[in-house]
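Listed below are the structures to be examined.
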Structure 1
Amino acid sequence: MTKMAETPGVDVAADLAALRQDVARLAESMTALMQGQAQGAAQRVSDMVDDAKARVTSTAADVKSRVNAAGGEIEASIERNPMTAVLISFGVGMALGLMSRSRH
């Protein structure tokens with residue numbers, strides 16, 4: 001009878017050891033899965049940042065070319081009509097001067 005009483009205890013101990021190994025493997029698998037997902041998310045974020053950087057650079061270059069073109073057009077207009085440019089500048093200066101005067 002003693003032998004029969006020991007057999008179930010041995011089986012339970014073996015089952016517990018197997019269960020511990022299974023849990024340890026499961027934990028390792030979960031860790032590997034989480035690391036893989038974290039690396040994938042980091043790569044996606046990095047790609048999005050690179051894309052945003054490229055868009056900003058492209059937009060900045062576009063704005064710069066538009067400003068240069070507008071500046072060239074203004075210069076050409078001033079060269080064609082210098083007196084008009086002087087009168088416009090005088091009018092703007094007078095308006096700003098009147099607006100900035102202190103009121104008593």
Structure 2
Amino acid sequence: MNLSAADWLYHGPNLVLAALFYTLLGRFLLSLIFSPDSDKVIWRVFAQVTDPVLKAARAVTPALVPNGLVMVATIFWLIILRMVWLLLAAMYGFLPRVGG
């Protein structure tokens with residue numbers, strides 16, 4: 001399957017959002033195993049990659065949500081962003097065509 005430059009207009013941001021989603025999901029699962037101050041390399045890498053996203057999500061997440069659930073709220077925000085991105089791509093006509 002060859003993607004044209006126009007196809008990447010949709011797929012590029014979608015892949016970034018998907019990677020952030022799965023990285024946050026991985027961090028959430030790792031948080032069930034490791035303590036927040038763990039010195040394990042896998043935990044530190046996931047924390048360094050996802051901390052900026054969590055800080056940005058904290059800014060738009062209502063203060064009612066406790067800090068422990070901000071990661072779950074961030075995963076929810078990323079799902080919403082991917083849906084909005086799909087709808088915008090379909091509405092403005094740059095959704096990739098399926099088939100020939």
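Read the figures in this text as sums done on the coordinates, not as results from a lab. Values in this document were obtained by computation on a predicted structure and should not be read as measured data. Cβ atoms are built from the backbone, for glycine too; each structure is taken alone.
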FRET efficiency 1/(1 + (r/R0)^6) of positions 42 and 90 (r between Cβ atoms, R0 = 41 Å, to 0.05) - highest-scoring structure of 1, 2: 2
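Can you tell which of 1, 2 yields 2, 11, 20, 19, 15, 12, 10, 7, 4, 1, 0 when P(r) over Cα pairs in 5 Å bins from 0, in percent is derived from it?
Value 2, 11, 20, 19, 15, 12, 10, 7, 4, 1, 0 for P(r) over Cα pairs in 5 Å bins from 0, in percent corresponds to 2 out of 1, 2.
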Which one of 1, 2 has helix-only ellipticity at 222 nm (-39500 (n - 2.57) for each DSSP H run of 4 or more, over all residues; to 500), as calculated from the coordinates, equal to -35500? 1
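Using the calculated result 2.5 for distance in nm of label points 7 Å out along Cα→Cβ at positions 58 and 82, pick out the matching structure from 1, 2.
Details: 1: 4.4; 2: 2.5.
Answer by label: 2.
Starting from the value 4.8: which structure in 1, 2 was distance in nm of label points 7 Å out along Cα→Cβ at positions 34 and 66 calculated from? Display every interim value, and only then the final one.
Values: 1: 4.8; 2: 2.3.
This figure was derived from 1.
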FRET efficiency 1/(1 + (r/R0)^6) of positions 50 and 74 (r between Cβ atoms, R0 = 25 Å, to 0.05) from the coordinates reads 0.10; which among 1, 2: 1
